[in-house]
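Just so you know, all these numbers are worked out from the coordinates, no wet-lab data involved. Computed from a predicted structure; not experimentally measured. Cβ atoms are built from the backbone, for glycine too; each structure is taken alone.
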Structure 1
Amino acid sequence: MRCMALAEAWRRTGGETILFTADVPPFAASAAQSRGVAILSHASANDAWSALADWAHANAGAWVALDSYDAGPDVHRSIRAAGGRVLAIDDVAAHPDVDCDILLNPNIDAERLDYRVAASTHCCFGPRYALIRDEFRRPPTPRRFDLPASRVVVTFGGADVHDQAGRVARLLVRAAPPLNVTIVAGQAHGAAGSNEAVGEGIRIRWQGATSEMAGLMASADMAICAAGSTCWELAHLGVPALAVIVADNQINVATGLHEAGVLRSAGWFDRISDDELASAIDALRRDAGRGEMSCRGRALVDGLGADRVVEAMRLAAVDA
């Protein structure tokens, strides 16, 4: 989904975009189609890689943006040998040895990672290159931080294989009112679409995959989320968040933004008890310092990252 921001910025310059993938999920297909992004979906990852290599050979000089932890230097070299230019998105140094034209890592600690790049590789490092989709680029929403947060949005992605959305819902049932919670659970969660008043002054609404995510986030006083790319969107919108790490590639996001005072990291989902997580949620709800977190988030992520990456692509093509 973060590549949709890159596609939007590229199309603003008059460029065309194609999504190469395998078994594209419905919400991603809808997002691509609404942005005029063509989709070439294949039955397997091997088929997708093969088709991409053929396309690069037939479109010498075109850019290929790789957002896959499976795409290491061998893939970079094969696409460049076919005549393509490579933009590699890698936020964890999954492959320290890179052979690409542009390396993109929006994390705060990107420069400290052990990348080994060629002198000709241009590095787009840090939050100023965070890929923010157009619908999230909006003026700040007025919020009061002198009262406990009452409007809360919860999201752990479309799959949420560890059912952290359900876990948070169970904890919020016994939270202090008033509380109006929207849980965006995605198509994989059985509770999506239900609406439940769970007590005096507490309402929890389950929302399936939606195109209104930016509006839901913007109207929230705080968020509870997985520590993925959503954190950059929340930071730009000025929404204080409690982030839970559910995958290795989220460690750097959570750590960097926690240290920058933009969000609170709850650590790994399986290392924090229910009581500890409930306490962390309550503490952030009541913390007047959320105002400072909101300001820091907007200052750190201005929403223009995709445009900066496209400009780097344009300059790299001219210098080649």
Structure 2
Amino acid sequence: MAAEALVVLGREGAVVPWVESYARRLGDDIPTTAAIEADGWASALGDRSRTGDWFQFFARELEEASHGELLGRWIPRLAPGLRAVATHGLIRVAHATRSLDAEVEPLRLEELARGLGNWAGHYETLPTAAPSASSPLEPESAVDAALARVRRVPLRERRGSIDGLMSEVGQDPSFPHVINLLAPPADVGAFLSALTAAMTLLYLANVAQGNRHDIAFIHTLTGPSVLRLIAPHLQPSSVNAALPYAWQTVAAIHAAFPDVDIPPSGSFDVELDADPISADDLIDRALATGDEHAIKYSEACLRENALQPDSV
């Protein structure tokens, strides 16, 4: 994911050194148990012990279908579990998709198969309630107001994984209704711009308030934003069906951190530098950290800013 982002950021020469450094953290390949059949996949969905089998399943599928056809078939099936692996299933699939849109070759196809397999093997949903009669908020202009209506959940343990925190938030009786706080968007692009801007401001509020939840809030941007990368391969109805789960996921992360406060006005007033650094400087700083999150986050911010310029 970060290697692909470095290519997009124009730092191709940094890819091999970065990958060689990161590879030391990787373990052995995930074993397989039994083949997943095309007509029996549902029983293996969310079975982590079958993740290796899912890799093989999608590799076989890509031998008979283009990556676009496969995405069109599987994104609607996996979208309710968009929160899986702290959104890394979606993110990995999206980065692989963008690489394949540039050039179709075996290693990139393998990466897409692994991304889809990771998502399917770790598939997990958050509780949802049926829409109520109460009027939802308009998504393009009211993401921050919707966040203000999400009940913050005092968790028993704050040191667990992002997935664990979201699962605990999902047990709160108020949470199933969160998915209905935003109306279906009339303009997908405008909705994603509003959502990612609000999430970036929330990240800045977290930092400004001296909290240390950076990694969790990073995924509230990098997850939803990559829907843009796979949207060209999907029917509009499939994109629209995925958006509520993107909102639900970021709302769950927000709910897990009551110490990151939204001002009573619902605005996110964060003091910004009068003279922001250049894009090249930002990329260089991200690369200097060596951290995959810094690289992906910077690429996502620059991508969103190119579509909707915003000093945040």
Of the structures 1, 2, report the one carrying the highest value of FRET efficiency 1/(1 + (r/R0)^6) of positions 145 and 249 (r between Cβ atoms, R0 = 30 Å, to 0.05). 2
Structure (1, 2) behind the derived value 22 of relative contact order in percent (Cα under 8 Å, 6 or more apart): 2
Upon calculation of helix-only ellipticity at 222 nm (-39500 (n - 2.57) for each DSSP H run of 4 or more, over all residues; to 500) from the atomic coordinates, which of the structures 1, 2 produces -10500? 1
